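Right after this note come the structures.
Every number in this text was worked out from the coordinates using simple rules, so none of it is lab data. For clarity, every value in this text was computed on a predicted model and none was experimentally measured. Cβ atoms are built from the backbone, for glycine too; each structure is taken alone.
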Structure 1
């Protein structure tokens, strides 16, 4: 299953939500940084970006990929394919990865792809278009919801993840934006500090707050994927 996480504008906690999802997915998952603006994880945890997205993209050109060979294990317990921090090298690598068949790199384990800002003109859009589910992180204020309503997102796969709550009901948001609400997650400072490496990942850090909400969402998505596979079979 390929789950893409992004936002229409600005930083609505995309990387934080993506890491949280990868940390609590029902089976071992991999987070892949495919943000053309550059990756965050290398700087947060002081880990190299090689192996990473660039080496994975290069391997895809051979037609044979061992995803595990490009993974770095982060201190928060997440396996990640790290991107370069610079926009240019990240864009080149993401473009190459977008040209490859996602089945080459998203078949061994569930993959959560952090694309950052959703831009139909960016190389990362090919990965967005290949997603089984697109989770669009958004604040619940009027301006953010108007941007969602105006965005040209794939209606078949896009779902809203409200970050920090909203005064609007989920049905109202769906009626206004045309997109179903998959979950509402809290703005969780403690979990964010663990995810960005500012606080150690102590035992039980995924039991409350953002990780707990992400666990419920991940369970729903994984179950939906399994049900769909069974129906197709």
Structure 2
């Protein structure tokens, strides 16, 4: 672990906390938005604990997770659209709380929190299985195809986890409008996967055979 990595991780973490908090609570017009605090808790507390664990046990993997500099133009477009999607969804969630329109019943927020934590557990299994897992589309020197664990079920289990995580966020916030906006995410992630597989077929030995072996990309018997 290096001091530079520590401060980089802490800086990005607190920037995320402040950014998401501002997008939720400023439109809500109040800090007394319980569902907003529920999302902040289930999102950032496990993230902080996981970051501490990786910093102590596997700093190289943490470094990969912090690097968000995409080289593929398609991926840059997907990330830009994803950022716009999140911004719109969070702002609408705050506004819907402020003005009381198109709100889910309270129990939906609890269900959303449970689904979100299940998504985190799924993500942790994926992170443990694949030492090469990164936020950007890249193939490292000596990288091999991972076909064990969840990778033996679907080719992109990390994206399956993010699908569960991101679609549960507006449920936690109790906003139907935000949920409708987040329904754009499956289409964005499908485009990301299509481009990623082109890169992997071109640069990762054995990926073609793996793709024939594991039929489903993200959701078994669906896609």
### Query
Which of the displayed structures (1, 2) returns the greatest value of FRET efficiency 1/(1 + (r/R0)^6) of positions 7 and 103 (r between Cβ atoms, R0 = 41 Å, to 0.05) on calculation?
1
### Query
When distance in nm of label points 7 Å out along Cα→Cβ at positions 119 and 167 is calculated, the result is 1.0; to which of the structures 1, 2 does this value belong?
2
### Task
Kindly point out which one of 1, 2 the value 0.97 was derived from, the read-out being Rg/Rh (Cα atoms, Kirkwood Rh), for residues 23-150 alone.
1
### Query
With mean count of other Cβ atoms within 10 Å over residues 87-94 derived from the coordinates and found to be 22.6, which of 1, 2 does the value describe?
2
#### Entry: Rg and Dmax of the Cα atoms in Å from the coordinates reads 18.1, 54; which among 1, 2
2
### Message
I have -24000 for helix-only ellipticity at 222 nm (-39500 (n - 2.57) for each DSSP H run of 4 or more, over all residues; to 500), calculated from one of the structures 1, 2. Which structure is it?
### Response
2
